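K.L.:
Some structures to go through are shown next.
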Structure I
Amino acid sequence: MRRVTVPLQLMGATVHDEGTDGLPVTMTGGSLRALRYEMPVSSAQLKGSLLLAGLVGEVPVAVREPVGRSRDHTERLLRSFGYSVTDDGEWIRFEPTGRLETFSVVVPGDVSSAAFLVGISLLSQTGQLRIAGVGLNPTRTHYLEVLRRMGAVVGIEEGTAQVGEPIGDLIVGPAALNGVEVVAEEIPSLIDEIPMLAVLASCAQGTTVFREVGELRVKESDRLGLLASNIRELGGLAVVSGNDLVIEGADYRPTGEVRTDGDHRLAMAFAVLGTVPDARVLVDNMECADVSFPGFRLMLSALGWRAS
């Protein structure tokens with residue numbers, strides 16, 4: 001929590017927190033001042049919170065991300081309401097030049113949630129899947145580029161944009177996948193899709209390496225450790241080496257029980273791995289998938305697959 005509260009305190013916010021993780025936390029409203037801040041990690045949540053603090057406080061904010069660029073939904077929304085948000089490749093600068101007003105918008109399907117449907121189609125033996133009305137923000141779709149490098153063919157039909165966010169359909173079918181290297185600069189733009197990419201990599205030919213993914217240790221669970229241990233539990237080959245995740249692809253039939261620690265993305269990723277023909281995958285908590293994808297299990301059933 002201190003990733004957020006420390007820079008807010010630099011802006012003049014009154015924050016009282018307790019415990020090693022900064023919780024519980026109490027915040028008191030008041031005037032804010034301008035901020036120029038080098039972020040410790042590339043994080044859309046942290047960046048967005050500081051930009052929105054600048055909006056509420058009506059003060060300039062400049063932030064710098066250490067590696068790569070995180071998702072830019074907040075920047076696009078702010079620009080659509082007349083706020084100045086510029087990016088010179090190093091610093092993202094916000095100026096309180098606009099006005100946020102009531103608006104009506106069609107919220108597109110979440111492209112991160114669509115990743116699990118894409119994964120199902122890639123692992124299937126026949127057919128083609130169209131996923132309609134998906135948000136195609138380029139800072140959210142880099143996992144599609146990684147899949148293309150792995151050998152997938154993913155078509156895109158673009159539609160009408162909403163408040164600066166492009167929308168369209170994804171079209172995908174079965175594919176034979178190969179291992180790839182995903183470098184550190186790519187990670188901020190596909191951090192949420194690594195669980196899906198990892199389980200697909202376990203079925204690919206060759207070695208896949210995700211570089212510098214230590215941030216996965218502080219998600220809803222220790223995703224880094226659980227991805228490797230669960231893949232091994234199901235009969236695949238995966239290890240954590242420092243902050244890297246290394247997966248040796250194999251032609252195997254995943255069999256065993258998956259521990260999720262209540263992490264929705266792990267539950268869905270390994271449920272998708274369970275759609276491999278003759279697989280026997282038991283996920284210990286499929287209910288947690290409802291956090292980000294309500295009805296995920298019903299969707300699997302509608303497509304002809306079963307999630308345990």
Structure II
Amino acid sequence: MESVERLSGYSDGLHVIESINKIEENGHGYVDFSNYSTCYKFSNENLIGYYDKFNIKNGRVLTVCGSGDQVLSSILYGAKEIDCFDSNSTAYYNMMLKYYGIKYLDYSDFIDFFGISSKDVDIKKIYDSFKHRIDNKNIRVFFDLLIEEKFSISCLYNNDTENMENLFYNVPYLIPENYYKLKNIIDNAKINFKQSDLFNVFENFDGKYNFVNFSNIYDYVSNSLRFCIFIDKAKSHLEDDGAIMINYSWSKPHFSNSINETAEFIGAYQTSIPSCNYNCKDNLNSIMYFGNIKR
């Protein structure tokens with residue numbers, strides 16, 4: 001975890017506050033594409049809809065960090081080691097805040113702290129109740145500084161209230177019994193984070209994986225050929241029963257010509273999963289994957 005250790009809670013916190021101030025000055029239409037940008041509070045993918053399709057239990061996972069929900073879901077589904085990456089360092093801090101929140105808060109306090117409930121709560125009071133138990137100095141300093149300066153964590157996010165009603169149908173650990181299951185096993189898995197973009201991730205991590213999750217990064221890739229070549233190389237990092245989730249799509253399988261062409265070029269498959277909303281019976285979303293999944 002070399003690149004994690006070099007992160008400094010104090011200097012990173014200052015960078016994040018600077019980024020937040022720029023966004024507040026310029027409006028939320030302003031996007032700060034820095035290493036310390038605002039981040040996603042929760043995933044907008046239906047993680048419940050696809051995580052149990054992959055052979056994760058007792059395995060090794062590589063995933064984008066993003067909101068941190070892919071990492072935490074990997075632990076819930078039984079992974080023993082998770083390598084995660086993101087070009088935005090703020091994503092790492094958000095993931096670790098959730099990690100410590102799950103570890104030390106009861107379910108209702110966690111929901112209140114992250115603004116999912118409709119209650120008017122004192123965020124700082126909840127943070128103060130568990131901050132002394134955060135044993136990673138950088139995480140502690142980062143959030144001490146941020147919350148003291150901004151009094152809330154809501155300014156950290158670029159999707160603070162978007163589609164919050166869908167979260168309980170999409171994010172597995174937000175189901176109460178899963179939350180307490182995760183709380184009990186959260187220390188059973190090793191988490192490694194490195195600041196990295198997609199195309200140099202295998203320069204930062206090595207070995208083979210049971211599950212690789214690239215979320216919907218494909219949607220932001222400008223060079224499809226480069227992406228296809230990268231995925232072809234990524235296949236060599238799979239265990240025999242492993243699989244790559246190459247892309248998450250908010251459409252039915254085979255709906256997009258560009259996605260179909262990419263899947264055909266790299267020998268990938270598409271399968272439907274339930275929609276990311278309260279009407280989860282409709283198979284309106286899909287994943288593109290390579291490798292072995294559960295039938």
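K.L.:
By the measure relative contact order in percent (Cα under 8 Å, 6 or more apart), tell me the structure among I, II with the highest figure.
P.N.:
Once relative contact order in percent (Cα under 8 Å, 6 or more apart) is tallied for I, II, the winner is II.
K.L.:
Figure out for me which of the structures I, II the number -8500 belongs to, where helix-only ellipticity at 222 nm (-39500 (n - 2.57) for each DSSP H run of 4 or more, over all residues; to 500) was derived from the coordinates.
P.N.:
The structure behind it is I.
K.L.:
Taking 9.6 as the value of mean count of other Cβ atoms within 10 Å over residues 97-104 derived from one of the structures shown (I, II), identify that structure.
P.N.:
I
K.L.:
To test your reading of the models, identify which of I, II gives 1.3 for distance in nm of label points 7 Å out along Cα→Cβ at positions 49 and 249 when calculated.
P.N.:
Working through the options, I get structure II.
K.L.:
Work out the source of 19.2 here, i.e. which of I, II gives that when mean count of other Cβ atoms within 10 Å over residues 41-48 is computed.
P.N.:
Going label by label, the one that fits is I.
K.L.:
Supply the structure label, taken from I, II, corresponding to log10 I(q)/I(0) by the Debye sum over Cα atoms at q = 0.11, 0.12, 0.14 Å⁻¹ with the calculated value -0.73, -0.86, -1.12.
P.N.:
Derived from I, not from the others.
Each reported figure results from applying straightforward, stated rules to the coordinates on display, with no laboratory input. Model, not experiment: these values are computed from the prediction. Cβ atoms are built from the backbone, for glycine too; each structure is taken alone.
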